[in-house]
Structure 1
């Protein structure tokens, strides 16, 4: 598992600004999906998005989907965003379950 985490870290280092923006947007959308009435907490959205992006990428790498996604490189950003949103949704749901927003 540490090897997967290192691969993900190296993958994010290739373009950190893009992945920071992706994490923010995915975290914001997931936060708004889970708690529609919640205020726009930028720091919380970035936190949810960063954890969700890492979780989503971890699942892609862990289940070996990296090889399949490399074959369709045109859609790699779309699948990265989709994985980030799903991971962020899970993180936001857990946070909302523990502490309702």
Structure 2
């Protein structure tokens, strides 16, 4: 059986998502855009820790941000959000589904 080789980009994304807090952020954003305060409350993490994780997710283009007044709002990019399969994200190389 042939082995499928993943690109370094895919491996990096999977490595980033191996952290439970970052995975929880992505799962929370599956329901729609949230600002930092909403994410802090939902995930029960401090702002400084959340900001670090959001920066890592942004670097891998797993989340995107925009300003709404004074608040930074985060959402999943269209190419990551996979609404056709319910609660799943598309990394390009594979899909991850959430129960």
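Rule-based calculations on the coordinates, nothing more; no lab input. Please read these numbers as outputs of a predicted model, since none were measured by experiment. Cβ atoms are built from the backbone, for glycine too; each structure is taken alone.
General observations
- Source structure of the calculated read-out (mean count of other Cβ atoms within 10 Å over residues 9-16, 11.4) within 1, 2: 1.
- Structure from which -12500 was derived, helix-only ellipticity at 222 nm (-39500 (n - 2.57) for each DSSP H run of 4 or more, over all residues; to 500), options 1, 2: 2
- Computed 40, 25, 20 for Cα extents along the principal axes in Å - originating structure among 1, 2: 1
- If relative contact order in percent (Cα under 8 Å, 6 or more apart) is computed and equals 36, the structure in 1, 2: 1
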